[in-house]
1. Taking mean count of other Cβ atoms within 10 Å over residues 28-35 for each of P, Q, which is largest?
2. Distance in nm of label points 7 Å out along Cα→Cβ at positions 52 and 76 computed as 3.1: which structure among P, Q?
3. If helix-only ellipticity at 222 nm (-39500 (n - 2.57) for each DSSP H run of 4 or more, over all residues; to 500) is calculated from each of P, Q, which structure is the one that comes out at -24500?
4. Quick check on the output: 16.4, 52 is Rg and Dmax of the Cα atoms in Å, derived from one of P, Q. Which one produced it?
5. Hey, distance in nm of label points 7 Å out along Cα→Cβ at positions 36 and 68 derived from one of P, Q reads 2.7; which structure?
Structure P
Amino acid sequence: MLSQSQMHVMMMMMMVIIIIKYKSLCIEIQRMWNLKCTIVPVIIGATGIVTRTLKKNLETIPGKHSIDSLQKTAILGTSHIIRKVLQCEA
């Protein structure tokens, strides 16, 4: 089992990977459509764990966002995958 600080480090690494992954797409959008582009990492683990910066990141995205509903969606998605795998006969 990972400690809370280890989990935080893993989530921060994931955030950096996501930013690097989408940076080229952001640059292309800026060139093609002459628009400002910002990468906002929204990371929610399969069990609903969230980054410490999630609330601040969600505030930069227009609209109303509920962390509870995002966590619920992640957990339901995980349970759906697990149910499918367990039903599969190998």
Structure Q
Amino acid sequence: MTKVKRMSQVPILEALDLLRAGNFQPGSELEKAHQISQEHEGAALFDWVHALVHRIEGDDANAGYWYRRAGKTRHPGSIEEEWRIIRAAVGSA
């Protein structure tokens, strides 16, 4: 993995860590993760995190929009399971 790739992963890892630190609940950690995903709008992995943020908020319509932007579908399992899937995808990117 190149140094450039690692640097580009820092914000997405921060967003994912914030969601976990906030116990996948609305709050300041979720708001910061939302801000990070918005700053990187158009990058598929960030759009996927953006979808998860709205799923956590219970805003299914908005989450659906961001899943489509990311080229993903909502994971049928728990939010935490989906978080793990996203985290694994970041690790393999």
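Bear in mind that the values in this text are calculations on the coordinates, not laboratory data. Predicted model, so just to flag it, every value in this text is computed and none were measured. Cβ atoms are built from the backbone, for glycine too; each structure is taken alone.
1. Top value of mean count of other Cβ atoms within 10 Å over residues 28-35 goes to structure Q.
2. For distance in nm of label points 7 Å out along Cα→Cβ at positions 52 and 76, the value 3.1 is produced by structure P.
3. Derived from the structure labelled Q.
4. Clearly, the read-out refers to P.
5. Details: P: 3.3; Q: 2.7.
Label of the source structure: Q.
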